Each structure stands twice: as C-alpha cells, then as structure tokens.
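Quick heads-up: structures coming right below.
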Structure I
Amino acid sequence: MREHWRHYAIEAWGLGTFMLVAGAAAAILGHVSFPPLETRALFGVTMGATVMALAYSPWGARSGAHMNPALTLSYAWLGKLAPWDVTFYIVAQFAGGFAGLALAALIFGTALTAPPTEAIVTKPGAAGIAAAFAAEAAMTFVLMAVILYTSNASPRIARFTAVCAGLLVATYITLEAPISGMSLNPARTFASSIVANDWTAVWLYFVAPPLGMLAAAAAYTRLHGSHAVKCGRLHHAPQFQCIFRCGMSR
C-alpha cells in the first residue's frame, strides 16, 4: 500500500474521469435532435478519445490505465499483477467510476438521470439477454486480444495499443450499444446502475466481460506462451515505476 497507493488512486481517477465525461456527453447528446446512429457515433468518438487521452497521460501511463476490473483480473491471471494490487485496483475502479458518474449527475441533474439518458445505464436491448451476453463476451474477447497483440509486439506497434483500444470503444458504442448497452466493464455498469437505481440483468455485465477477456488471455498464451506477455500497461512509459512484473527493457 505504501509503495503503490498512487497507482490505486490513479485507477480511481481514471475511471472516474471516464464516467464524468460519459455523463456529460450523454446529458448533452441526449437532448439534441440527431438521429440515433449519429448520436451514438458522436458519443463513441468522445469516449474513444477519452480512453486514449487517459492512457497516454502521465498518470495513466503510471498505473497502466486499466480502468476495468475485467482487464485487471485478466492480467492477474497472466501473472503480471500481485493479488494485493489486484484487490486495490478493483476497489479503486468501482469507487472511482461511481464517484465520477455521481458527480456528473450532481452537475447535470435530470438531463442525465431522467429519460432518455437514464444515467447511461447498461441493459439488454430488444434482442434479449442471450444476445447481450454474447455481444459483451465477444467484444471483450476482441478488445483483450488486440491489447495483448499490440502491447507485446515491436515498440513501433506497441505505442499504438491505446489508440487501438480507443478505436474499438468508439466502434462498439456506435454499432453495438442497442444490443447490450455497451459496457465491457463491471465497474462502469455498477456506477450507472447505482445512480439510476436500475439493476436490470446486472449479473450479465459482471460475468460476460471478465469471461471474454480471460478467454482472450488464455488463447493468446496458448498461441504464444505466457512469457510473451511483457507488461500490463496500455502505454509502457519506462520513466514510471512498473508494478506489473514487467518484462520490458527499461
């Protein structure tokens, strides 16, 4: 705790900032007269750019910018993170996500919490729970696979890991949101559910994202071996202390 508390605090700040931006964008876009696809595209671009900005920021580079318990659990399974750090990363992510969206609700009021935005709560669309579960698992599988491939490739490619993650988030929000609400993240869903007091199928978002990411991690190590996973940060900045049992040259 004494050595790594800054990393935990940054994880809370990271998802808190993400949810604050998401709440602000939803409150604004929810009350403009754009067609649904264009609205989702604008929201997706905003959130994808936020992911990139947080990951490449000095603070994000220090903690690894996980901002997602499913991602943290996957790197723990890969042996890159100690159990103590896993616990406090996840606690920080849940606390920060809720704090960020609660602040947005305080600022924007019913513009965020009332229909049509409803605190950007995630719940299955018209296709049902099974389709939402499959979509969440598939999206997180692809996201984790891309993160592992790019971050462990050559330095020329690895520096674009957060760009790829941000582009995927933007694409998912634009195209997939009507199916599952586009969560990818248990802490993100928890924040919206508690602010909106809507717990519809919340278990789905606590099970499918970790399942998808862990499956991608297992597939990657099956193909390349566990030694191929060098670090647990989206952007490896050697000037900062790395707590991910890092195999990158410093």
Structure II
Amino acid sequence: MDLRELTAGIDENRHWYYQTKKAPLLRYFWTCLRQAGRKLDVLDIGAGSGFFSRALFEAFDDRIGHIIMVDKGYGEEEISRDNGDRIERVRALPETFSNSFIVMMDVLEHIEDDSGFLADVGRRGAGQNYFFVTVPAFDSLWSNHDEFLGHYKRYSRPGLVNLLLHKGFSVDQAYYVYASIFPVVYLLRKLRRTGGTSRSDLKPVHPVVNSLLKSMIGLELRFAKMNTLFGLTCVAEGSFVA
C-alpha cells in the first residue's frame, strides 16, 4: 500500500477508499481458506502501515497461522513493536514460504522490473500458495497522483493477467473496481494533467460524503468480478504451486 497517501491525514479505519478496498481481499481470503481446508499464513508484501494485514487478522484470527509484513521502509522501532509469535515485520522477503496467502496491494506499480520481482516471489514459494494483487488501472489515468506516489506504470486487465501467467501464476479471476467513480476521476485528471504539483488525489472527505461513497462502492463490489471493462484499480486473484 502507498504510505504517502496517508500524509494528508487520512484515517484508514474510516476512509471510504480503504474500507472498500479491503472487502474483495477479505472475500477472496475466505474462498482460499475453504479451498485449502486448513489455516493459511499471510505474506503481505509492501505492507506499509499493515492495514490490510490487520483487517485479515481481525476477521480471521483463528484461521491464520503467521503474518509476515514486508516493507523495506520499516525502521527498528516498527519492527520491534510488532514482532511476536504470530505477527512479524521485516524489510525483505523471506528466503522461502509455503501454505501462504500473498498480498500485494498496490505494489507492482512501484517496481521498475515487475516481471523480475514476480519471478523472485514465485521462486521463494513452496507447495500451494494463493495471491491477491491490486494495481492502478489504465495509462490514460496517469497523473500527478502517480508521480507523487512513485509509480512506474499503470496496468490493464489483460496486461496484468499476461504478466502473472508468464511468471507461472494461475489467475482465477481478474477484474476492475471503482468503476462507479471512474468517469469523474478520468475527467478531473484530464483537466489538470498538464502542469501542477505532484500530489495524492486521496483526501479526507466530509463524513456524509464518506458514507455515501462507501455505500455506493460497496454495492458496486457485489458485482465487481463481472467487470472486465474499466475501473480505477485492477484486481487479480489466483494461486501458484512450486
């Protein structure tokens, strides 16, 4: 996840974006638990604040074995604060992992060699593992927001699927989310595409607006897996066996 998005004073536990983005993650984790028939470990790559790991832990505490949150930006204080019997923060990928649910929420766009990175993740996995990936969608939405967050690229659904398949990942579902607000965001980014200061588009909003957005996008997410056409974010769900 992009920690820079939190610099504007966003509360992850209330903001419509984070509260809606965790919904498909939780749903797919439940699907993987049923398929696996056992507890799963969680490997959260680019975990940042750990919001999505915490969401999984709160929802599935007794169904999770161990959680490893990976982020090269972690300091000693963060590492020592969270490291324990079941939750651990580290700066680098573990040498190997197995029986795990891999979370990559808005990570690949920060990596210039995304193909090589995915190959490295795949090499470290043993046995049956699952993954949940989100990336920003469509080059046409490129803006100062991407520059501020240090993105290298945006993705289409076919492009993301092909990238994952080429590196040995099996994709069960790939779809777009945030289609309901796509037209407004597209128009706003086109209007201020030239010039201006690099900045995040995510801001705190009035509680009424926040509630309306959560409700509207929550309704959209019920049918998201059928959306292969457009949205602000592309999601891929699947597994890989090493």
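All of the numbers you see were taken from the coordinates with simple rules; none came from a lab. Given the structure is predicted, the values throughout are model-derived calculations rather than measurements. Cβ atoms are built from the backbone, for glycine too; each structure is taken alone.
Remarks
- Which of I, II yields 86 [volume of the Cα convex hull per residue in Å³, for residues 133-212 alone, calculated]: I
- Structure (I, II) behind the derived value 17.9 of Kirkwood radius over Cα pairs in Å: I
- Computing helix-only ellipticity at 222 nm (-39500 (n - 2.57) for each DSSP H run of 4 or more, over all residues; to 500) across structures I, II gives -22500 for structure I.
- Test item: distance in nm of label points 7 Å out along Cα→Cβ at positions 77 and 181 calculated as 2.3, pick one of I, II: I
- If distance in nm of label points 7 Å out along Cα→Cβ at positions 109 and 141 is computed and equals 0.7, the structure in I, II: II
- Structure from which 31 was derived, relative contact order in percent (Cα under 8 Å, 6 or more apart), options I, II: I
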